[in-house]
Structure P
Amino acid sequence: MNSQDQAAIEHLQASGNYRVLQRLQAPERYFEGKPDMPRIGLVVDTETTGLDTEKDKIIELGFVAFEYDASTGKIYRILHTYDGFEDPKEPLSEIVKELTGIDDVMVKDQQLDDVEIKQWLDKATLLIAHNAGFDRRMMERRLPQVKDMAWACTFADLDWQDEGVGSRKLDYIAYQLGYFFEGHRAVNDAQATLHLLTRALPKSNKLAMGELLMNARQKKVRIFALAAPFDKKDALKERGYRWLADFLNKNGKKGVWSLSVVEADRETEETWLREEIYAGKSPLFQCKILTAKDRYSQREFALN
């Protein structure tokens, strides 16, 4: 940024009537020097034929590999950027074309570079996505190696509400943090996600990557409120439980109310279920311990 641009920005913002957003231009480095506890992470993003993680296919995969300090969360060098298309062997819908700008010609006969992708997956200790619950499941079907890797999510593992950010959409978060980007293309979204991790959170002023790492390292417990009475559904919903319609019970019936809590809150939640939901009857809830290697995977929602 030249001195004239900087002066204009300062003049506008000093009035209190304007906020200036800067176009994201991905740098080669964020912090100088070397990390004390160096690790390699990948921020990943996928564009797909639809939103069904069991049936739809990846049409574009992008990632940014970066070096970070595991003790502080500071992000140092950008190590590698990858962006590749893959032919889904079916016509793209008009909605996908309009949303992503990707058309059938762009993906025809294209294939992801498995060798290059595996090379960086082998080096990484952490995968990060904005909405890892979607990207992880899509990638696990195409790249089974990621099933055994630790994941973190900038959508769910940072408390944007407490930070005064009213939406978890990536472009809105970027606006709140002072930048904008061309979204809905895999590598652009990955770069934008990485950039937010280098910023201070709006209220706490904590480094976003440091908070993400702290939250990702916490063990969590997924609770399954099996055979919860139907008339308790509103109480469960208000408490934050969500209905897993595809969950298959041992009796062959589908569906269960489920919630994920940090391990320290497990006892409190179990007490609430006994008293408020099962009300003296034999409690039928079950719990599953989750680490960063389990969260956001489809297996998080299974009891086997």
Structure Q
Amino acid sequence: MTVLGLDTSNYTTSAALFDGETGKNMGRLLDVRPGELGLRQSDALFQHVKRLPELLEQLMGERPELEAVGASDRPRAVEGSYMPCFLAGERQGWGIAAALGVPFFAHSHQQGHLAAAAWSAGRLDLLDAPFLAWHLSGGTTELLLVKPEGFTVSAEIIGGTSDLAAGQLIDRTGVLLGLQFPAGKALDELYAQADTCYEPRVKLKDLTFSLSGMENHVKALAAEGEKPANIARFTIDTISNIVWRATREAQKRYPGLPVLCSGGVASNSQLRAGMTNLYGAIFAEPKYSTDNAMGTAILTWRALGAGVRP
């Protein structure tokens, strides 16, 4: 029982196959001009429409018989959540399903992230009981209380950033330092070269925090001529420290619940080490921390196996 999943986020075009045990994901970052912070939605949508057929041609090389098709159609599974770039995957997925005469299932991008993270960590069972989760990405820094909801999950925001996302702080720091967008991997590599450690000062209130002041601090350090590696370390330490502190408070409020981490920022080595050692957090494999279609395919397979009909 093989299914196809599609995900067209603001950063990556992705397609995946899943058969209940094994999966294959193919993705390609969208092109962003040097010095720019992301893309306009119209440009992202245009790139997705062009690239999806190419990815599908590579992915479907052995021409598996598909039983269902799924796609991400919105950022979160809540009313009013919308982003035009998801139209590319959702419309093409619906069309493929109609042509093949198989069911089509729509999921949120966030639900896909959670499913992919759990599966790649060997803990797909997490989706069948409550757990805590961090969704740390270029546009999202949310601490979630996740509960099973049929074949999928619901996710309630209980904390996170009130303004700037962790991924935005990383990318804005990277562009300020002349690095290519997205800048997470480059900042991670610079971290080891730092020779100065600045103490982050982010306030935590009711599991919520603000990162906009830290962006101003980064700009000030750059203006003072601080080494790029030290600025990179300050940015990563700031994010890691506040995520660790918020996790500690969340575990006090929701004792006994495991913590799952997903999203591109969750692939940062410093953050992962602290979350694993301090809180026993469960992480997706790095390639499934970034945007992918595997989670969408997994949820589509679960829906089909549960006998759900769209």
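Quick look at the numbers
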{"item": "helix-only ellipticity at 222 nm (-39500 (n - 2.57) for each DSSP H run of 4 or more, over all residues; to 500) derived as -8000 - corresponding label from P, Q", "result": "P"}
{"item": "Ranking P, Q by mean count of other Cβ atoms within 10 Å over residues 10-17, the structure that comes out highest", "result": "Q"}
{"item": "Value -0.76, -1.03, -1.23, -1.26, calculated as log10 I(q)/I(0) by the Debye sum over Cα atoms at q = 0.15, 0.18, 0.21, 0.22 Å⁻¹, for residues 74-161 alone, assigned to which of P, Q", "result": "P"}
{"item": "Top of P, Q by relative contact order in percent (Cα under 8 Å, 6 or more apart), largest first", "result": "Q"}
{"item": "Entry that produces 10.0 once mean count of other Cβ atoms within 10 Å over residues 2-9 is calculated, selected from P, Q", "result": "P"}
{"item": "Top of P, Q by distance in nm of label points 7 Å out along Cα→Cβ at positions 34 and 98, largest first", "result": "P"}
{"item": "Structure with the greatest value (metric volume of the Cα convex hull per residue in Å³, set P, Q)", "result": "P"}
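None of the figures in this text is laboratory data; all of them are computed from the coordinates on show. Being a predicted model, the structure only gives us computed values, none of them experimental. Cβ atoms are built from the backbone, for glycine too; each structure is taken alone.
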